[in-house]
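Derivation of every value follows stated rules applied to the coordinates shown; laboratory data play no part. Every value quoted in this text rests on a predicted model; they were computed, and no experiment measured them. Cβ atoms are built from the backbone, for glycine too; each structure is taken alone.
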Structure P
Amino acid sequence: MLDVHVLIEKEGDLYSALCLELNVASQGHTIAEADKNIREAIEIYLEDVYEAGDEKEFVPRSAPVKEWLKYFSKEAEALKKKIKTGHLKPKLREVVVG
């Protein structure tokens, strides 16, 4: 399983989805459709890159910093809301070294 960050934004009548680690984008008419489409776009992108032997050049291929800042800004807002309402359950991402 690949753990990536995806930013989904409302743009007009559509929702755009951007995988921040790979700079791969997709869209959909609903959030669920945008989510489904970005998952498929990521799979296709990775299959193409690995089949061509280009993984050193294209994995990772980060999205622009402004998109990362949007993602983490929204993440911070959501975290503040959870803390305020007492609905915070810790989820740890651990890396063991050594």
Structure Q
Amino acid sequence: MRVTLEIGKQFPEITGAASDAFAAELMKAEDSKFTEVILDFAGTETISSMAMGSIFATHQKMNEQGRRLVIVNAAEKIKRLLRMVNMAHLLDELPPAGKK
């Protein structure tokens, strides 16, 4: 069972105080029963190092539980940052809904 969190609609920029709110959203995802949590970054252009740390921590916890965290629709700038910190494996291109 998977869920998609529309991060870009909530957070055009994940910096400053928004980083705390983003971390709270990720904590909810960690505590959920979903086996796959998809972070849809469509609309998010900037992400702070604090937010990157939150993504990493959530990924680690979910991975230890046999669950998966996935990032889709990330801006090229965010993709580059994820590659720089060896987190590119979180990037995924999911098929459109209804297709496998």
Using relative contact order in percent (Cα under 8 Å, 6 or more apart) for the comparison, can you identify which of P, Q gives the largest number?
Q
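To which of P, Q does the computed value 2.7 (distance in nm of label points 7 Å out along Cα→Cβ at positions 1 and 89) belong?
Q
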Read-out mean count of other Cβ atoms within 10 Å over residues 49-56, computed value 17.5, structure in P, Q:
Q
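Computing helix-only ellipticity at 222 nm (-39500 (n - 2.57) for each DSSP H run of 4 or more, over all residues; to 500) gives -13500 for which of P, Q?
For helix-only ellipticity at 222 nm (-39500 (n - 2.57) for each DSSP H run of 4 or more, over all residues; to 500), the value -13500 is produced by structure Q.
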Value -1.06, calculated as log10 I(q)/I(0) by the Debye sum over Cα atoms at q = 0.19 Å⁻¹ from one of P, Q, is from structure P
